[in-house]
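The numbers here are math on the coordinates, done by the rules we state, and not lab data. Just so it is clear, the model here is predicted, and its values are computed rather than measured. Cβ atoms are built from the backbone, for glycine too; each structure is taken alone.
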Structure I
Amino acid sequence: MRLFAAAELPANMVEALSETSALVRSCVHGRFVAPDSFHVTLAFLGERAGSEVAGLESLLDEACANSAAFTTALGALGTFGRANRATLWQGFCSGSEQWASLASAVQKKLSAAGYAPEHKRFVPHVTLMRQADVSCVSLPMPCVERGTIDTVTLFFSDLSGSRPRYEAIARFGLR
């Protein structure tokens, strides 16, 4: 099973991201991410055996027990990759230290238990679109909203359908 750990977003932030996605949809071509899939990935675990889930739940519970909930705000749009096949995302304009601390706590717990971390710098973001062609467009101003990040979720990712489907396996509250 394909697994990842992610921070869930409060409803008001998902609504603002949905509004930004609608604005972008009018000027950018690509594959949009459905609002029910918005999240901030903290650690990608890849293909794992079902027998590993209980251990992963324990590790994430420990990481979250030592991490505080925090308030953050949506910020600017950004991209990864080439302009004609980019991943278009919305970042955060506050809470950068808290995002880094949460991601580090999760990644350190997983790494200490033998799960290899990804070798790329953590950039807190919500993916809005994949394979976006932003080469000849001016991106709109995104909707911004503040919210509290208080939950980390272990997700199962199913890529077999027409779009990715994410199923929550377990949720962990931040203190």
Structure II
Amino acid sequence: MLRFASFLVLVLATGSAMAQTPGEYSLDQGIIKFNAPSAWPVIMQKSEGDPQFVAFQVKDPADTGSGEATRVTVETRLLNDSSNFQPMVNRDVDKAKQMPGYEQRTDGVDSTTLRYFARNGKTKYEYRETWYLNSHLLVHVRCARPLLDKTTAQWTADYEKGCSQIMSSLKPH
């Protein structure tokens, strides 16, 4: 019984970004809630203070031995004034445009999403980013994947679906 009680205390004391049920996450004491594919493991998280984030690794069989990895992050930042939202988004967009090999993707792109290609070292990556304002919280989602020859069309479709799932579950209603 003592072991069970210790286990229960440990479970209750873990960070709020942990999934309540598989694929469900929250940040900022439950103000920000979102869904992610349950097959995507959390590789880093910070659920106290400011900023907060959850980072997922999306395993692509083509990554094996390449030194590259597909990652998706959800980050929140507390804004003292919601008028700071657009300047912070502009700063992030400007930072993306400074990446080596930056090339914006415009075909079939939602106007609220920045899609672009850039190099990370010698490898070309595709990035998909969006920002939301929820109360006084800036919410930033970034999906980044290396463009590898051996990545399958099915894996890419599943990845795109997962990114869309996170983005749409975070969109203020």
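One of I, II was used to calculate FRET efficiency 1/(1 + (r/R0)^6) of positions 57 and 161 (r between Cβ atoms, R0 = 30 Å, to 0.05), giving 0.75; which? Please list the in-between numbers first.
Working: I: 0.75; II: 0.95.
Matching structure: I.
Give the label, chosen from I, II, of the structure having the highest value of percent of Cα pairs over 28 Å apart.
Details: I: 22; II: 28.
Result for percent of Cα pairs over 28 Å apart over I, II: largest is II.
Determine which structure produced the value 2.3 for distance in nm of label points 7 Å out along Cα→Cβ at positions 73 and 121, calculated from the coordinates; the candidates are I, II. Comparing all candidates, it corresponds to I.
Taking FRET efficiency 1/(1 + (r/R0)^6) of positions 41 and 81 (r between Cβ atoms, R0 = 30 Å, to 0.05) from the coordinates of each of I, II, which one would give 0.25?
On the way: I: 1.00; II: 0.25.
Matching structure: II.
For relative contact order in percent (Cα under 8 Å, 6 or more apart), which of I, II scores largest? With respect to relative contact order in percent (Cα under 8 Å, 6 or more apart), the highest-scoring structure among I, II is I.
Out of I, II, which one gives 2.9 for distance in nm of label points 7 Å out along Cα→Cβ at positions 33 and 129 as computed from the coordinates? The read-out comes from structure II.
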